[in-house]
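Derivation of every value follows stated rules applied to the coordinates shown; laboratory data play no part. For clarity, every value in this text was computed on a predicted model and none was experimentally measured.
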Structure P
Amino acid sequence: MRKVLVVEDDKFISAIFTMFLRELGHELIGKCADGRDAVSLCHRLRPEVVLMDIHLEGEMDGIQTAEQLRRELDIPVIYVSSDTSSQIIKRAIVSNSYGYLVKPVKKKELGIAIDLAYFKHKVDQEQRERERGYRQFISEASMPLMILQHGRVQYLNNLALDLFKTHYMEDVLMSPYLNYIEDADKEKVERLLNEFNENGNGFDHVDVAMKDVHGQSFYAQISGASIIFNKKKSLQVTLTDSSKLVYAQKCNELLLEYMSQQGKPFFITDARGKIKAIASHAVFEGLELVGARLSQLKELFELSEKEETIRFIKAGEGVEFQASKILDASGKVHEVVYFGV
């Protein structure tokens, strides 16, 4: 049984609806013929479904009344009218109604329309609650997040706004995400977006050069996942600012190039002390070091207590190396470069 309000200025039709609703097992909680009265009754009686004639007495027609009810009370409205003109139908569609019945209305059609409107409204409410919870989640998330639809920005949280160097979502909203990708990486990101639009495939840990709303460059590692946002398939993009890491790596690349030109020895390890690369230098000649851990090479390496320096021993001769740590965005060690001094 549904609680139904009838808004109809034709007393004969109103009487028919009263009879139909009783026979269908629904409760008629009120009747009126004016838009203002309808809003007032809905605030007081809180019906579950409203049957709304489009052409009403008073200042507001049925569509204007339904729009006010949706804004203020979120009550599903079924339009009932003999008017099938294209202009009226377009207005009804835009107003997000839950049905449109053409007079004269049969009892069975009315019963089906009421049940459909009621259950569809329940589903819509649940969806809105999920989206409200999701918006709260991404707003409070401890990482920058943004949502894309067809490659355009639909939403981003405060941490993402910080990356884009703006306090106003409107500066970024609805603009193409590719606008914020540097030219060198645009083709790569465009390919990822196209794959998502075609197949719904997300992606993991892709390094890209980006730019903020002022055109200043920064680096980020992005991941993408498929979600539903505003009832549409969307791409949730997680951004990790990797600018410090990239800049540190670029500085070290320049330094390594200089060290090579000067004939200085160096080697690189990951965060766990596994050797990733060594310089082509006489001090390392004849040794297979790449892939080994420093802890496994105690006969060759002596670490200082704070591991800020390391002494390499070969054939009785020692070379001192200074450690330079490269940190990732979270402040953890990404790799360590050891320079011969």
Structure Q
Amino acid sequence: MKTQRPFKLQIAVVIMLGLLSALFVFTGCTKKDDSTSTPTVQAYTNMNDDTTTQIVASIPRIDLKQVKSTGVTLYISVTDQNGHVFSNFNQYNFIIKQVCVGGTDTTVVGSLNFQQMNQSGKNIATPLILDYSGSMESYVPDLELAAAKFIDMKNKSDQAELIKFSSSIENVQGFTTDTTALLKALRSSWSGAFNMTAFYDAVYMGIDDANTFVNKSSTSYLPALIGFTDGIDNESVNTMQQVIDHANSNQIPLYMLGFGSADPVLLTNIAESTGGRYYYTPDITTLQNLFAMISGQLKNVYLVSWNYSSSGCNQAMIIVEASYTCKTGTYHSRVEKVFTPYK
């Protein structure tokens, strides 16, 4: 037994040295990997999402008003097929391109600043255009309940105004952050109610009001008009195309809500031509859900900023290509909008 102890001791020493060597090699590799590896940022995905079957991107606004230079701020909204907003996208979910209108030299915007609007300090300025025509007489309580939900949901610093229309049009409450004042104006009886439908003229007035307010304000706002009607315009001086052109020249998106005999083709054209959305409700009692949906979309807009480089363009087009991968697949959406660069 005495002759075996040195042998056992040698084995133990060899094992301990082997373990220490392995530990040293493992630790050294770990340190080397940590010092040389860089994290890879990827587009937002959600493999637990088994309900999305489509994504829909829109450009509510291209803002040049605040910078007066080659700076561009692009507002992007992305929802699923039901209008529910995606709030977790990052800049790698988007490819932003620019091109002169009529040209073919499309370039990808490489250096940009990306953030969510609700983290940027910007606020929303919303004209609410509400139909009080004759066919709405029995539905006014539900309309006012739905509009009140939107007012209650707005952020404290968001601005809103109320325009009621039938044959005549009246701004019953100008832009304010005061929720109490807005609700009082909403629920007060209106002497001009229950006649014809001057919807286009009312929307045109709302565009003017929003543009004037935003341009005079020292605070940065996203102007976005919400218009509700239950029928076809039969009283306006302005045409549908004039309304669309007026909205686009001022970069104000028009969100359209329809009920009753509202024409979905016309309202969809107004909304999608200006960077807004159109939704229809067959049941007036569910209208408040649509107001809430639009509120969520406006609060979760993405802001992309960069310096526009092609100063020779009379008109420029911005192209946004959005992508999203979830459990049901990978989905894409492409949208474009035109603006006039500063010279």
Structure R
Amino acid sequence: MKTKQSLPYLNTISSILITLLINLILMCLINWQKPFTLRDVLIDGLICGVLTSAINVFLVNYFLKKRQFNQTFAENLPHSRLMMMLPKNPYLFASLCALFFGFLTPLLNGLIFNFYDFMVLNFYQMLVLKLLYTTFLSAKILEIAVFRFLQPDVISKFTNLTTDPEATAVIKIPIPHIAYFQELYNSWITDFGTNMAIGLLLGGTIITDTDYVMIAPTLLNGMIVSGPISGIIITFMVIPPIANNILAGIQNGAVPAFEKPIPWLKHLPSKPWLLALALCFPIILLTTGVYSLILSFFNFQSLNFFQFFFIRTAYTAVLVKGLVWLILLRYRQPE
């Protein structure tokens, strides 16, 4: 019987939650109600990078050791010469990750702190910021650790391990390829150009008498306009192409249908553009609410185009994952 294996062969959500809990408890114990200057943010990033690396590498090693014995794995697990050059000893690999992310995390924290012109963050602002970046950091380190420990030079030491030639594996390879950066660049340029064009129509992009182009900042008190515009752009740029791709997978049999329907999903349209129209208003409300909450929480009265652009990009990335999940559920209904 054909089986499907899905990396990372461990409960990623529980691993991230364990990492978050330890990091946040430590932060509360050391810095309870303390304001965070740039120096404090850098130190916190260093601690988080080292601690998250150690926790995640050892969690992956523990779960894989526990599950690899007497289990059938797919034969098509990816091989990477680059990854096999890294230490296979979990202690050495954890140390290497701690060194790398112990440098990278405070560097990124410092860039964010200066880019958004923070002078100081209160404890709760830092707590939310740490919750966000620790989640992304943990997810990435888990992917890297799993990818390393599933290489042949590590798996081969498990004598009880068997492989199933008919099994397939859905591989999450953490090393980005050039195509990934091209796609990211294209999406940024598309988003940038779309917002410039809409700003030109609605007055946010201004051409001066001397032919200079000026982009008005995003204002907290103007979010009632900026939020819906962003929500409409996200809806019609994201939902139709995702829906068409999933429909193609349904039609060629790559995506199986559910045996039992989910009652509340049957009210959503099946045609991509009608589905986009049905989800447009909820997305507008959600987008406006999230943007207003972020700006209010971090005391931003106004943000320049690029400051708001990166917030919008991060929010869109998270929203798209949720939309993919929702659309996939809709199109896997029996009808």
Using relative contact order in percent (Cα under 8 Å, 6 or more apart) as the calculated read-out, with 8 as its value, let me know the right label among P, Q, R. P
Of structures P, Q, R, which gives 55, 25, 18 when semi-axes √(5λ) of the Cα gyration tensor in Å is computed from the coordinates? Q
